[in-house]
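Chemist: Once you scroll down, you'll see the structures, which are given as structure tokens.
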Structure P
Amino acid sequence: MTLLDVTETKLDTPYREGGWSLRQLIHHISDSHSHCYNRMRWALTEDAPLVKSYDQDLFAAMDDYKTAPIAWSLTHIEMLHHKIVYILQRINGKQWNRCFVHPQTQAEVSIKEMALTYAWHSMHHFMHIKNAL
């Protein structure tokens with residue numbers, strides 16, 4: 001079974017008590033990894049840029065997270081991951097240490113840290129989806 005075979009009812013059911021639906025989760029992964037991609041590019045082209053944060057719960061409450069087809073976000077995630085991996089395979093040693101500044105914590109986040117964080121993020125939510133199915 002693939003996610004595209006899951007019923008609309010199942011997609012719109014929270015995967016845990018008080019949590020997002022599977023549909024919201026899939027759209028969240030797409031948006032979150034889009035932010036990763038942009039932050040990586042800014043870190044590679046600017047000196048410690050201050051990036052924009054966003055409220056993931058407010059994003060998840062928007063209508064598109066609740067109604068848009070998951071195929072759009074699944075395709076977006078796939079293409080983003082190809083682009084992210086393509087960039088990461090080509091950066092040199094010093095570039096792994098390039099960073100951005102997160103506006104909420106004022107912490108510098110290196111590309112190395114970001115790559116590890118988003119790899120974890122993918123697996124973390126994959127397990128939510130797997131357990132829900």
Structure Q
Amino acid sequence: MLIGLQPRGIFLANKIVRHLQEIGYKNISYGKLDITFYRDDIRKELHIANQTDISFSIEDKKVILIDDVLYTGRTIRAALDALLAFGRPQKVELCVLIDRRFSRQLPIQPDYYGKAIDSVISQKVKVDWEKEEVILF
């Protein structure tokens with residue numbers, strides 16, 4: 001079961017699903033999860049909700065959450081909370097394109113990542129999906 005996190009994680013998730021289909025995997029359970037109202041910073045600013053689309057049961061299944069950048073871990077914590085509204089998975093793993101190491105506020109680590117970046121808090125990491133590049137500034 002693959003679940004892309006709205007809004008930016010679905011870009012990576014879509015690419016992964018497309019690649020898996022190209023190499024022969026046809027029956028992939030793929031969903032999209034909006035975590036807007038599970039975030040702990042919702043009170044600071046107005047957030048616009050995205051669409052959740054999980055049309056399959058995750059009960060007792062292995063689920064891989066997919067996001068673009070892992071930074072503090074708070075987005076993933078919110079995703080775990082939101083995921084439980086759909087059942088209790090057997091196991092949850094995390095796949096990210098960029099792992100910003102040494103910046104966690106919560107004990108969350110990726111199981112799969114494309115690249116690890118050592119950055120300071122004042123730096124930003126942006127994934128430009130149109131140009132397919134990662135910008136550190």
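Chemist: From P, Q, which structure was distance in nm of label points 7 Å out along Cα→Cβ at positions 53 and 77 = 3.0 calculated on?
Modeler: Here the read-out was taken from Q.
Chemist: Next question, about the same structure. If we compute distance in nm of label points 7 Å out along Cα→Cβ at positions 5 and 117 for structures P, Q, which one ends up with the highest value? Don't skip to the end; give the middle numbers.
Modeler: Numbers: P: 3.6; Q: 1.5.
Top value of distance in nm of label points 7 Å out along Cα→Cβ at positions 5 and 117, among P, Q, belongs to structure P.
Chemist: Given -5500 as the derived value for helix-only ellipticity at 222 nm (-39500 (n - 2.57) for each DSSP H run of 4 or more, over all residues; to 500), which of the supplied structures P, Q does it correspond to?
Modeler: Here the read-out was taken from Q.
Chemist: Shifting gears a bit: Consider the structures P, Q: one of them gives 8.2 for mean count of other Cβ atoms within 10 Å over residues 21-28 as calculated from the coordinates. Say which.
Modeler: Q
Chemist: If you don't mind, there's one more thing I want to ask. In terms of relative contact order in percent (Cα under 8 Å, 6 or more apart), which of structures P, Q is highest?
Modeler: P
Chemist: Now a separate question. When volume of the Cα convex hull per residue in Å³ is computed for each of P, Q, which one produces 122?
Modeler: This value belongs to structure Q.
Chemist: As an exercise: mean count of other Cβ atoms within 10 Å over residues 61-68, calculated from one structure in P, Q, equals 13.5. Which structure is it? All intermediate terms of the calculation are to be shown ahead of the outcome.
Modeler: Numbers: P: 13.5; Q: 21.2.
It traces back to P.
Chemist: As an exercise: distance in nm of label points 7 Å out along Cα→Cβ at positions 69 and 101, calculated from one structure in P, Q, equals 1.8. Which structure is it?
Modeler: Value 1.8 for distance in nm of label points 7 Å out along Cα→Cβ at positions 69 and 101 corresponds to Q out of P, Q.
Chemist: Ranked on distance in nm of label points 7 Å out along Cα→Cβ at positions 29 and 109, which label among P, Q comes first with the largest value?
Modeler: Q
Just so you know, all these numbers are worked out from the coordinates, no wet-lab data involved. As the structure is a computational prediction, the values presented were derived from the model and not from experiment. Cβ atoms are built from the backbone, for glycine too; each structure is taken alone.
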